[in-house]
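Each in C-alpha cells, the structures are laid out below.
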Structure I
Amino acid sequence: MPARLLLGALMALTIGVAQAQAVPIAGIDYQEITPAARPSAQAGIEVVEYFWYRCPHCYALEPLLEPWVARLPRDARFRRVPAVLGKEWLVDARIYYALEEIGEVERVHRPLLDAIHQNGGRRLDGDAYARWVADWLGAHGVDGKRYQAALDSPSVRDKVKRAAELSRALLIEGTPTFLVAGRYLVSPPPGDRRRILEITDYLVGRVQADKLARR
C-alpha cells in the first residue's frame with residue numbers, strides 16, 4: 001500500500017478509536033515527555049509497562065493485558081519494567097530481574113502474580129516477603145541456587161538501579177503506568193482498567209502516523 005494511503009488508513013483508525021471513546025487529551029489522559037525518554041535500542045514502537053508485583057491495579061489489569069499485547073501492531077513491541085517508588089518496590093524489582101536473568105520470568109510471571117494476590121504474599125513485606133517468594137519459586141521448579149546468585153549479581157543490581165532512576169526521571173506516581181515510544185506516559189483513571197489500554201492504542205497509532213508522515 002502506498003505510504004499516503006497507509007497514512008490515511010492509520011488516521012482513520014485513530015479517529016475511529018477516538019470516536020468510540022473520548023479523544024485522549026494531553027495533560028489529562030496522558031503526559032508528553034519532553035525531551036523524550038530514550039527507548040531501548042531495538043527497532044519498533046516500544047510500549048513499556050511500569051508495574052509492581054504487589055500492586056492490586058497491575059494484577060487486575062493482567063487478564064486484559066495479555067490478549068491486548070497479542071493484538072499490538074507488528075511494529076510495536078511490549079516489555080515490562082519494575083517501577084521503584086520506595087524501599088519495598090526494590091525487593092520486587094530484584095525478584096523480577098533475577099527471574100529474567102535466569103530465563104524464568106515469562107514462565108512464572110503470571111502464576112507468581114496469582115500467588116502473591118491470592119495466597120497471602122501481599123500481606124508480607126521486607127525479608128519475610130522475599131523468603132515467601134523464594135519458597136514459592138522453589139516449589140514451582142525454579143532452581144534456588146541460580147535464583148539466589150542472580151539476586152546478588154552485579155547485573156541485577158545495575159538493572160534495579162536503572163529502574164529506580166527511570167521511575168524518578170519519569171515522575172511515575174503509581175502503577176500500572178505505560179510509556180509509549182519514550183514520548184507519552186499513560187496512567188489509568190481510577191476504576192477504569194480498559195481506558196489505559198485504549199489510550200495506549202491511540203498513542204501507538206499516533207506514533208505510527210507521525211512516522212509515515214516523515215517519510
Structure II
Amino acid sequence: MEEDSKNGFRITDTILYWGPPDSFLERLEELCSSLKVKLWIADSATDVLAVPSFLSIIDPQVAESEDLEMLSRVISEMDDPSCKILFTSDIDTAGFSSRNLVSQPSNLDDDFLKFLILRTRSKIRGMKARWERTEGRLVRLMHMVRLLDTGIPFSVAEIATDFQVTKRTIQRDIGVLEMAGYPIQRDDENKYSTPLGFKVFEFHYQGMSAPESERE
C-alpha cells in the first residue's frame with residue numbers, strides 16, 4: 001500500500017479514471033468532489049499501475065488489447081487484493097483475477113458509484129490500518145529483542161513513550177515475546193531483561209555455530 005505523499009495522492013483517498021473526457025467523467029468529477037475523493041485522470045495503462053488509488057475505473061475503448069494483457073499479467077503477479085478495477089462497459093476479463101474486478105452493474109448510475117466508492121474506500125482504509133498496526137508491532141518487538149540481546153533493561157513506560165503507544169500495548173507485546181519462549185524477567189524497578197549471558201542466536205539455534213560477525 002504505497003503512497004505518493006509528494007503529490008498528495010494516497011491509496012486511501014484517490015480514484016483513477018482512464019477514459020475519454022465525456023459526460024461520465026463530468027459525473028465522476030462531481031461525485032468525487034462531493035465525497036472529498038481525489039481523482040487522477042490517467043493517460044496510459046502505466047498510470048493504472050503506478051498511481052496509488054483504491055479504485056481504477058477504465059473505459060475499455062481507450063485500452064488496446066496489449067494494454068489489457070499487460071494489466072492482467074502485472075496485477076496477477078502483484079497478487080494484491082486492494083487493486084480494484086471497474087470497467088465501464090462489457091469486456092473479456094478472463095485474464096483478470098475475480099478479486100480485483102468490480103462486477104459491472106446493469107446501470108452505472110451515480111447511486112451505484114457512490115456506494116462503490118464509499119464501500120471500497122472503507123475497506124482499503126481498514127486494510128491499511130491493520131497493516132500499520134502489524135508493522136508497528138513488528139518494529140517494537142524487534143527493538144525489544146535487540147535490547148534483551150544486549151542486556152539493556154527497559155521499562156514498559158520507556159518503550160511506550162519511545163513508540164507513542166499505551167503501556168497496555170507494550171505489556172501485550174511483552175506477552176507475545178514470553179509466549180515465543182523468551183526468558184524475560186522483571187526486577188524490583190519494574191524493568192525487563194533476560195538472564196545474564198542470554199543471546200538470541202543461541203536461543204534460536206542451539207548447537208549451531210554463530211555467524212562469522214559474532215565470532216570475530
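Coordinate-derived values only; no laboratory data. These figures come from a predicted structure and were not determined experimentally. Cβ atoms are built from the backbone, for glycine too; each structure is taken alone.
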(request) Match the computed value 37 of relative contact order in percent (Cα under 8 Å, 6 or more apart) to one of the structures I, II, and report its label. (result) I
(request) Could you tell me which structure in I, II was used to calculate distance in nm of label points 7 Å out along Cα→Cβ at positions 91 and 179 as 4.4? (result) II
(request) For FRET efficiency 1/(1 + (r/R0)^6) of positions 75 and 203 (r between Cβ atoms, R0 = 41 Å, to 0.05), find whichever of I, II sits highest and give me its label. (result) I
(request) Tell me which of I, II gives -18500 when you compute helix-only ellipticity at 222 nm (-39500 (n - 2.57) for each DSSP H run of 4 or more, over all residues; to 500). (result) I
(request) Give the label, chosen from I, II, of the structure having the highest value of distance in nm of label points 7 Å out along Cα→Cβ at positions 147 and 171. (result) I
(message) If distance in nm of label points 7 Å out along Cα→Cβ at positions 35 and 155 is calculated from each of I, II, which structure is the one that comes out at 4.9?
(response) II
(message) On Cα Rg over 2.2 N^0.38 Å, which of the structures labelled I, II is highest?
(response) II
(message) With mean count of other Cβ atoms within 10 Å over residues 59-66 coming out at 13.4, pick the structure among I, II it was computed from.
(response) II
